[in-house]
Structure I
């Protein structure tokens, strides 16, 4: 008789442990699902942040490229200054000739 009572207690204890194991497995699966969804959310945020960083990077110019363009612009500025200086010479010559013609006309028509 005592053996049967002992077997009943053991059987009861085994069932209780089995329920704990089942609850632990369910809780573990749920925790894994929550962790997976959280990782997916964070990854989505990182992908979005990466996309934004790539878009912002597109607005910047590498230092080497900037330096090269800066040099070219400096050369073009010097060339344009030289050209402007050269353009004054013909204008001065035309103005001088116009003044000489005006003086000759005035002398011719005014006694």
Structure II
């Protein structure tokens, strides 16, 4: 997703929706995005000259992380990890995914 003000591009974003509240987000301590989405955001930031942000909509709040500056340089510590993720709601199958963890202390509540 891209954000504009008037005709000016302001940011590129990965937007997530979670089925839990801020208290649970704080208990987890971080939010998770796939490595490929992180890479795409960084590359878009670099190519377009705008920051890459991650926005997570929770049931009672919205969290925001500024991941890169307008040069595509990562401005928050990231932790690359492999996590088991559910692939299907129907059969509850899981797969190991290459992911990035963004620490809550670098996020802001909107």
Q) For which of I, II does helix-only ellipticity at 222 nm (-39500 (n - 2.57) for each DSSP H run of 4 or more, over all residues; to 500), calculated from the coordinates, equal -35000? A) I
Q.
As an exercise: Cα Rg over 2.2 N^0.38 Å, calculated from one structure in I, II, equals 1.10. Which structure is it?
A. II
Q.
By the measure distance in nm of label points 7 Å out along Cα→Cβ at positions 19 and 99, tell me the structure among I, II with the highest figure.
A. I
Q. Who wins on FRET efficiency 1/(1 + (r/R0)^6) of positions 27 and 59 (r between Cβ atoms, R0 = 41 Å, to 0.05) among I, II, i.e. which is largest?
A. II
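Read-outs throughout are calculated quantities, based only on the coordinates presented, and are distinct from any laboratory measurement. It should be emphasised that the depicted structure is a prediction, and the values quoted were computed from it without experimental measurement. Cβ atoms are built from the backbone, for glycine too; each structure is taken alone.
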